[in-house]
Structure I
Amino acid sequence: MSENESQQSSISDHLIELRARLIKSLIFFVFAFIFSYFYAEQIYNFLLQPYVKALEGGSTQGKRLIFTALEETFLTYLKLSFYSAVFFSVPIFLIQIWKFIAPGLYANEKKTILPFLIATPVLFILGALLAYFFVMPLAIKFFLSFESTTQTIIPIQLEAKVSEYMSLIIIFMFAFGLSFQLPLLLILLALAGAIDSKYLSERRRYIIVIIFIIAAILTPPDPISQIGLAIPLMILYELSILIIRYIEKKNE
């Protein structure tokens, strides 16, 4: 067998292996979707807790979620199942990718890449939990403060839709989870030589403005959720500078 044929055979073997690992990830996603659909009501109740927590004293009396289309709740459950499946499938996907690339890496390269693969889901979960336990209840309290039963001729009361509330909290959790990947992105750029700690420090004021703009885009138009996302991002930005500075000193 010629050298060219050997290279083509090697590439073909790698592609076959990659396809097999992607198929495994897809199969896990399908099973996770089916499993999540059977427990969609429990997932719904879990995501409903920030709304319940935001109510004064935890009382749900007089509060309800409505749906205005026959298929709305069913489609909402499908959406919950899909995002739940994505959430549980991402670690499996990262593991499969790691098993695919790890054999071709040197020991020092494995030590560099593996922490990123571990930190990616961990930071995502931390961001999602911050949105779930802290920011979302505060944002709901802010919106509920506009209810009025005495100061207006006709009472102003919230009649939240099932689909709208679920879309809101899912967007919240995914936005926070993705935003918490900022340190990994900055550290990767630093390892690639595109930026350094001095570059990040000198442009801190511009980055703060960009962070608030991103927070305004990713969150609803209320100051609580925007500040709730911007402050953790600024803290993560400062931590990224410290980590990059440590890496630079270690390399020196």
Structure II
Amino acid sequence: MNEAHESGDGAAAGDDPRAMTVAIIMDGNGRWAAGKALPVEAGHREGTRALRRTVEAAIDEGIDALVVYAFSTENWTRPADEVATLMEILGETIERELPDLAEQGVRTRFLGRRDRVPAHLRAAMGELERSTVHRDVLNLWIAFDYGGRAEIVDAARSCVEDGLTPAEVDEAAIAARLNAPELPEIDLLIRTSGEFRVSNFMLWETAYSEFVFTETLWPDFDAGDLRSALDAFSSRERRFGGR
């Protein structure tokens, strides 16, 4: 496991695991499937199973919030049949997996655009959010049709639409107009599959995150991988730009 981001503010990064917000870029489904001579759909479906066990592992670790990158604004450029499969899998996940996680205390919310998602999925997303609003063991945020740049642009546009003067446009004004103003800044960002980039994910919220990169392909990610990332995080100190 490799790491990127400077350390240190004098306090260990992982002193209070209950207050942690962890984000995961779930990458490697296609390569996992190719390595097993399976269609890419098999990789995406196995990735759903990895999501469930990772959410359950996050509960066991006492993490407060988990943000996962499920579908980016750029993913619409993938082959139409793959996009259709991903929409189908989202529906299956909402119907079969997330209600079971709700029974374990998981509140689920979605980040990103919804106007391009099929109407029946929009309805299912909204109903799941409403039905889990009182769950408080873990906050699960699913970024679907999400892009970090678009989020910041939309926030800036909202400042203009709300009539703010240039002097009134500050970090607080932008933060209040992000997709989910109540989402804490990310403490730890994990990216699977050995890639070293953020891929337009949580650009504002990861300004001072610790990064952990793992070679593990997302469908193989498990509780041990999460624990290793948390151990790496807890060994660091965070400066937030200071010395």
Structure III
Amino acid sequence: MLENLNLTRPLVFFDIESTGVNPQRDRIVELSIIKLLPEGGDERTTRRLNPTIPIPAGASQIHGIYDADVAHAPTFVQIAQNLHKYLEGCDLGGYNIQGFDIPLLVEEFRRAGIEFAVADRRIIDAYTIFTKLYPRTLTAAYKFFCNKDLEGAHGAEADTLATMEVLAGQLAKHPELPLDLTELSKFCDNRDPDAIDSQRRFKFVNGIATVNFGKYSGQPLREVAVNEPGFLRWILRGDFSDEVKNIASDALAGKFPVPESC
């Protein structure tokens, strides 16, 4: 069924194994990519990377990659330029990539001094499609849509291949799903329309910029900036994205987000 997708440019499926689940702090240890080409066929590559920080035992127990396995592997910085060029002009596909893989990839590129733009790419997230249809894991999705057990789960290549098969199964089982990538990307879009930042640390409540986490959750950002500026300074020192830190910094300077319609 994937050959029936209307590809106007390459669609890159990818999966990341990492040192943990915090995009601002953790690093990639394995990256698998399958690029579907508009003219047909695909290109595949899987690469392990030296994260330059120790891999926690808990993470290694999940994906089976240990410090010794990547000791002589290239770092992300060493491959960043070529990878950025390889992904240029491509849409992105994967499993839960909106929640983790894309934010981590963006942060890895940022640490390498490269801006990785996502806004102009169509995002096809089989996890989002799946959770909108059936709330399950990748293993369960693979069993349900492909009627097979997922061997080698939590290996980047196995998960990437399984994701592609799951999407093919979803398209076959649900003909109401659009084959046009723009429409399918819209179906995958589960962003909060009131969110100010992609991590949903701040959001608009009745048009007012509001803190959306921690002990000041639900309080207007303007009031927090005036009465509890230490909270915003804590954000500036913490493991938060540049986007979140910029909002906090602007608030300390008396500048606050407003809805686009204003």
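None of the figures in this text is laboratory data; all of them are computed from the coordinates on show. A quick note: this is a predicted structure, and the numbers were derived from the prediction, not measured.
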The highest value of relative contact order in percent (Cα under 8 Å, 6 or more apart) among the shown structures I, II, III is in II
From the coordinates of one of I, II, III, Cα Rg over 2.2 N^0.38 Å, for residues 77-116 alone came out at 1.14; that one is structure III
Which structure, out of I, II, III, was log10 I(q)/I(0) by the Debye sum over Cα atoms at q = 0.11, 0.13, 0.19, 0.20 Å⁻¹, for residues 69-156 alone calculated from, if the result is -0.42, -0.57, -0.98, -1.03? III
